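**Q** Each structure below appears as structure tokens.
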Structure I
Amino acid sequence: MTIQQNPSIEEYTKRIGVSQRKLPADLVIKNGKIINVYTLEIISADIAIADGYIAAIGENYEGLQVIDADGCFLSPSFIDGHIHIESTNLTPSEFAKAVLPHGVTTIITDPHEIANVLGKKGIEYMLNNAEGLPMDIFYVLPSSVPATSFEHAGALLKAEDLKPFYDHPSVIGLAEVMDYPAVMNADSDMLHKIKDAAHYSGLIDGHLAGLSTNEINGYLSVGIRNDHECTTAAEALERVRLGMRVMIRQGSGSKNLPALLEAVNEKNASRFSFCTDDKHIDELIEEGSINHCVKEAIALGLDPLTAYQMGTLNAAQVYQLHDRGAISPGMKADILVVSDLEKVDIKTVIKDGKVIAHNSALIKEWPHTTSGLEGCVESVNMKPITVTDLKIKPEEAIANIIEIIPNQIVTRHTKSTVPTDSEGYFLPSAEQDLQKLVVAERHHARGTLGACIVKGFNLTPDSAIASTVAHDSHNIIAAGTSDEAIMKAIDWLNDHQGGFAVVKDGKVIGAMELRLAGLMSIKPMKEAAAEMETIQHALKVVSPSASFHLFSILSFLALPVIPALKLTDIGLFNVRTFSHIKV
């Protein structure tokens with residue numbers, strides 16, 4: 001299925017009349033320099049708009065309303081090709097308030113975070129909450145709930161559970177296929193999910209973290225033709241040469257843009273676009289999303305027009321959104337007035353032919369809503385644990401350690417001797433930058449708990465951080481330099497039905513409630529942002545030297561489809577061998 005507009009005969013007639021100057025346009029934008037993302041050139045012309053679509057480009061068009069661009073650049077608005085709204089800690093309706101002023105008017109989102117907690121009910125909430133927004137939010141259905149069989153999530157979604165959602169007009173495909181063993185082993189349910197997506201839309205997202213050429217061939221053979229998990233230029237080029245499209249990710253946890261930009265050249269740039277994947281509310285409000293990708297790419301030396309093409313047209317083409325991504329007759333009138341091309345300084349945002357934001361602020365905000373939360377806000381159901389449950393006794397002198405790579409969600413598998421007490425239990429060490437990492441099941445009171453050793457958080461003595469955001473099963477995850485601090489943080493999360501907690505010297509010094517599935521705030525965007533600011537101050541106290549987003553990195557240490565070592569509620573997991581190993 002190709003996503004297309006379905007105008008009436010009257011709308012067609014009006015557009016033709018406007019294009020031939022027989023009827024006045026609803027809106028004409030004059031004196032602007034149009035960024036032509038087809039030919040990568042700048043064109044001076046008027047843009048005539050009728051019923052939310054571009055009717056014509058040319059000279060001397062008359063309109064009921066006129067915007068004088070005053071020599072500014074006119075760009076198609078930006079498209080985020082892959083994002084999990086839940087990871088912004090905002091509901092869809094509040095998320096839109098954060099990104100629209102930054103010129104992002106279309107996103108493709110995968111609700112697998114909330115689906116791993118609440119199943120079908122979570123997907124329904126996301127679809128319903130996004131209705132009526134001045135933003136186009138397209139959904140791809142979670143393919144891997146849970147991500148693997150080596151952990152406990154809150155729900156299980158089979159092909160038969162997903163199939164009815166394809167009837168929803170906002171659902172356009174199948175989300176990132178993370179369970180690559182299921183693909184390689186031709187698992188029946190996974191192939192049914194892929195087959196259903198092929199029947200309804202043909203759009204299937206990839207997730208090829210660390211896969212070999214042979215495994216990439218396997219993904220392509222079943223119609224999976226994009227990937228956002230590249231971390232090196234060599235990986236990106238391999239996928240493009242085999243026929244894939246690559247989305248360059250620049251979010252809070254993974255900042256892959258500098259490395260991947262080395263793979264982009266004038267011959268292959270059409271195969272690259274941008275995405276954020278996971279981005280926290282504070283960074284989202286401060287710097288935006290795809291606008292920031294475009295700005296960073298230009299600063300790193302990419303041709304500005306190519307950068308705009310990657311943030312607009314290329315992203316639209318990944319998802320066959322043929323009615324957007326360029327300034328052209330017949331396209332949606334989603335247009336940005338940009339005063340500085342290289343700094344991506346956005347003066348005005350136009351969505352469907354209407355000005356919705358100016359000078360970094362919405363013209364009119366829609367009301368905050370808490371409707372639809374029934375059954376979605378009591379998701380922490382954890383079997384009680386004690387400090388004794390957190391103890392780790394390495395069975396060998398050399399321990400397996402998860403080592404963090406700053407600003408990356410991949411990790412290193414390192415081995416070393418570690419400090420222990422008189423009984424042989426691991427002792428976290430601030431001096432050696434060795435912390436205890438814990439993942440505890442929090443959905444159905446199963447009582448499963450995994451613990452291991454992690455290096456790289458640089459936490460100070462008697463401190464801990466904990467969260468109910470732990471991709472993708474979203475159990476409770478905590479890291480700390482003392483068992484007492486870890487328990488204090490976990491208890492806060494349990495008492496408040498989810499969120500972030502920062503503990504120092506026996507006190508909770510920063511916290512944020514995420515009552516919606518333990519993932520999202522139910523408060524308005526500005527209030528949630530203020531709470532996140534307090535969290536950031538607290539994180540500076542417990543890890544003054546950190547050069548990365550601590551909670552973002554922490555959340556991915558539980559994702560057992562990203563190399564090399566991760567931790568699930570069952571134990572330490574080697575992603576290379578797809579098996580649990582001893583500490």
Structure II
Amino acid sequence: MKYTIGLDYGSDSCRAVIINTQNGEEIASSVKYYKRWKEGKYCDPINNQYRQHPLDYIEALEESVKEALSKAPKGTAEKVVGMSFDTTGSTPALIDEEGQVLALRPEYAENPNAMFVLWKDHTAVEEAAKINEIAKRWPIDYTAYEGGIYSSEWVWAKMAHVLKVDPSIRKDAYSWVEHCDWMPALITGTTKAADIVRSRCAAGHKAMWLKEWDGLPSEDFLVEIEPLLKGFKDRLFHETHTSDVKVGNLTPEWAKRLGLTTNVAVGVGAFDCHMGAVGAEIGPKTFVRVIGTSTCDIMIVPYNEMHGKLVPGICGQVDGSVVPGMIGLEAGQSGFGDIYAWFKSVLAWPLEKLVGSSDLIDKATKDKLIEEALDKIIPELSIEAAKIPVSDSSVLVIDWMNGRRTPDANQLVKGSITGLNLASSAPIIFKSLVEATAFGSKAIVDRFLQNGIEIESVIGIGGISLKSPLVMQTLADVLGMPIKVAKSEQACAFGAAMFAAVVAGEHPDIYAAQKAMGQGFASVYTPNMDNHRVYMSAYEKYQKLGKFTETELFS
């Protein structure tokens with residue numbers, strides 16, 4: 001028996017799974033939450049600032065791997081042969097010449113601009129707008145393979161922003177690194193910025209890398225974005241690599257820290273949704289939805305079917321970003337589960353504020369009461385919302401509370417709610433929020449179909465797909481397509497483990513790893529076509545309201 005470890009770094013936590021490379025059996029797993037992030041450190045939500053300290057990532061790595069190994073049968077550690085990472089993205093950080101994230105240096109330990117800039121940080125809206133303006137008048141449109149619109153969620157906008165606003169970090173800011181590239185470099189002993197092996201997935205989708213124009217955008221283009229980016233291109237990279245490529249082996253130090261051996265091969269990292277699609281056994285004409293706080297939608301298309309096609313308004317099309325030998329397409333929504341969490345927070349405010357300050361009961365009872373109520377808000381809303389008949393004349397919501405990722409990225413837009421009356425109860429509003437996220441999903445599907453990208457099946461992965469029948473049935477009804485739900489709760493980590501098996505030589509390629517290690521599907525949601533027809537009428541209104549919201553309210 002041989003095993004690999006897949007590590008999935010999400011927005012809130014790190015998940016480690018130990019997987020049998022021959023049959024995909026999950027031997028053990030562990031989830032560890034980022035301590036500083038959980039305390040709300042280094043974040044300023046009002047100003048869309050979300051930063052994460054590299055120590056959170058390091059501590060979560062050690063704790064999750066050790067705990068997973070402690071749950072596994074004795075002798076498992078010696079049989080682990082590979083390890084791969086997936087992370088959120090674009091989540092970059094500035095590094096010094098030695099490849100160290102600036103926040104790990106004492107003088108920058110508490111500086112948010114020296115930390116990883118989380119994917120959902122939208123502080124770089126102005127820089128993204130400038131990139132788009134420059135790209136449209138430049139001889140080469142470097143955004144062409146990024147859907148034609150560069151987002152504030154992506155690396156160049158973010159790095160330009162932190163350099164511009166913070167003079168204190170400039171003297172040591174030698175280069176930048178994506179989270180998914182830094183983790184493999186860290187544990188394989190890569191000590192120079194120039195030696196970091198860079199992910200095709202991250203570079204192609206977020207950094208405007210394309211082999212045909214010698215990699216990254218030109219020096220002149222980058223300096224036009226922000227003069228402080230001068231010299232960065234020469235200190236970055238020309239080549240990128242797919243996730244079936246080996247970075248190196250665990251160093252003796254990291255083997256000891258993790259309780260493993262130096263025989264563990266470490267693969268090139270990628271973004272969570274891309275590896276999640278692999279874990280969900282993606283194939284051509286399959287539309288995989290990674291559904292969590294936001295969504296990420298992934299497809300793979302053969303070269304001959306993409307020849308000459310550029311799909312506008314998505315998050316890029318990149319050779320080998322998902323599966324080597326295929327063009328990977330990415331889209332997604334900036335807010336999905338986060339929208340439900342926002343509504344929960346609105347409803348919970350009087351509970352936490354008023355019950356929390358009550359003198360009628362003791363503190364322990366108050367805390368338990370509040371905790372119990374918070375745990376039940378979304379499940380109870382879902383039960384009541386499921387009882388409400390589908391209608392095209394109820395409350396209508398635009399799901400851009402966290403901006404819009406696709407189609408056509410715009411982080412300046414806001415959400416809107418209309419159609420309220422005195423009978424608009426919490427379950428009715430919640431149902432409308434769920435419908436809005438489904439309408440946003442349909443807009444993405446339509447963009448692919450309109451550009452000749454065939455979709456024959458839809459797969460859902462992530463916590464919401466396994467835990468919310470209301471959301472998944474609504475999504476199936478709106479799309480008018482069946483949705484299969486991947487069995488594994490940790491499909492992203494599973495995909496990382498599959499790639500690790502290839503890197504370690506246990507399988508010849510990712511297709512063989514998928515065939516051997518895939519776990520199949522837990523359920524299928526079949527669309528109610530009567531509901532679908534009603535929803536199509538509501539969807540037309542959603543499109544009109546969205547246009548009005550964007551052009552008249554937040555233009």
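**Q** So if we calculate distance in nm of label points 7 Å out along Cα→Cβ at positions 129 and 521 for every structure here (I, II), which label has the highest result?
**A** II
**Q** Can I ask one more? As an exercise: distance in nm of label points 7 Å out along Cα→Cβ at positions 233 and 369, calculated from one structure in I, II, equals 4.7. Which structure is it?
**A** Only structure I yields this read-out.
**Q** Thinking only about FRET efficiency 1/(1 + (r/R0)^6) of positions 193 and 473 (r between Cβ atoms, R0 = 30 Å, to 0.05), which of I, II has the largest value?
**A** I
**Q** If helix-only ellipticity at 222 nm (-39500 (n - 2.57) for each DSSP H run of 4 or more, over all residues; to 500) comes out at -7000 when worked out from the coordinates, which of I, II was used?
**A** Clearly, the read-out refers to I.
**Q** Suppose you compute FRET efficiency 1/(1 + (r/R0)^6) of positions 161 and 385 (r between Cβ atoms, R0 = 41 Å, to 0.05) for every structure in I, II: which one lands on 0.85?
**A** Derived from I, not from the others.
**Q** Using distance in nm of label points 7 Å out along Cα→Cβ at positions 49 and 65 as the calculated read-out, with 0.7 as its value, let me know the right label among I, II.
**A** I
Laboratory data are not the source of any read-out in this text; all were calculated from the coordinates shown. Keep in mind it's a predicted model, so treat the numbers as computed, not measured. Cβ atoms are built from the backbone, for glycine too; each structure is taken alone.
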